[in-house]
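The structures considered in this document are given below.
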Structure 1
Amino acid sequence: MKIKETPLKDCYIIEPTIFEDDRGYFFEKFNENKFKELTGMNGHFVQDNISKSSYGVLRGLHLQKGEHAQAKLVSCLEGKVYDVAVDLRKDSPTYGKWFGIELTAENKLQLYVPRGFGHGFSVLSETAIFSYKCDNFYQKDAEGAVAWDDPDLGIDWQLPIEDVILSEKDKLSPSFKDEQFL
């Protein structure tokens, strides 16, 4: 497992070591001890979620607030997504900055998104199955969101605007300046 820093503080790309032969492949998807050794951060996860989405679906930017904040380890199990993390921690040197990466079933990359970040992804393939490992349990009353198309963030979701498909909730998310997400 290789850990690569992103431009955002505490946000990491995890690249597995893949062992391939004529039978297929094997890789260790995550190792808490190695993660802690390489980053100094806890990587203990308590909840796993899976979503399936069609081309053009954009989910985000979502977060859990307060004591229910969640760090996430995300990956694409089938298809291709453009994954985005936004640092929403006011005391962070990278506050208000975003990072995006293509996660695919083929590249097997994962993104570690720390607590205090907004997270979302857009589906670039016909369908995608997406995995989220979370280090805290989901609480509906702790949901937060930031508008996916906020001009102050200026995120390029790698999709033509006319192809974007949103949930009703995501259509109503507050702006970054609004800070209702905190």
Structure 2
Amino acid sequence: MPARERILRAAIGLIAQHGADRVTHRLLASDMQMSPGTLTYHFKTRDELIREAFLLYMEDYGRGLKAALSVRPLTSFDEIARFLTTMTSLGPDQAELAAFEYEMISKAQRDSDLKQAVTNWSAQLPRAIGAALEALGQPDASRTANLLTAICRGAEVDVLTRGVRIDAVAFRERIMGVLRAGL
């Protein structure tokens, strides 16, 4: 793996742990056991480093989502509910990527270069769920997919802000309720 990518992957982990505002060249260099000058060679500014880490994450997410759905397509309500339950951070011990994503969303509100990329990234899951629902003949598939995504995001906010653990079985049943209702 090239040095630049290794640096970005390490930055992703630190952003998830500490938040984007606390990640500096010095913190990252210390974590990677390299000189700050090496980081500065690859990323002139902290903002460039953070933005590039977010862009790499979004690229990975898109590839991962596509790969997961090609290996196991969503061909039933049960599979959609299982997939969304698996994709959602339901406990503090699973919330590292959710924390990263919310840092990314927050940063995009203040960074016009990042905003469109985050908008495109955030549309991938509801678009995939909507396509699966449409193939299953679900009326108003797009609206239902957006609601399901909002339920998942809301659960993650609960986990992140209140440190609660959401019961996976109950969460899956909530998703199934929406799917059965065909909202």
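1, 2: which one has mean count of other Cβ atoms within 10 Å over residues 71-78, as calculated, at 21.2?
So the calculation was done on 1.
Each of 1, 2 could give Cα Rg over 2.2 N^0.38 Å, but the derived value 1.14 comes from 2. Taking distance in nm of label points 7 Å out along Cα→Cβ at positions 39 and 119 as the criterion, which structure among 1, 2 has the greatest value? When distance in nm of label points 7 Å out along Cα→Cβ at positions 39 and 119 is computed for each of 1, 2, structure 2 gives the biggest number.
Comparison across structures 1, 2 (criterion: distance in nm of label points 7 Å out along Cα→Cβ at positions 151 and 167) gives the highest value for 1. Of the structures labelled 1, 2, one was used to calculate helix-only ellipticity at 222 nm (-39500 (n - 2.57) for each DSSP H run of 4 or more, over all residues; to 500), giving -1500. Name it. That value comes from structure 1.
Here, each number is a calculation from the coordinates, and none is a lab measurement. Note that the structure is a prediction, hence the values are computed from the model and not measured. Cβ atoms are built from the backbone, for glycine too; each structure is taken alone.
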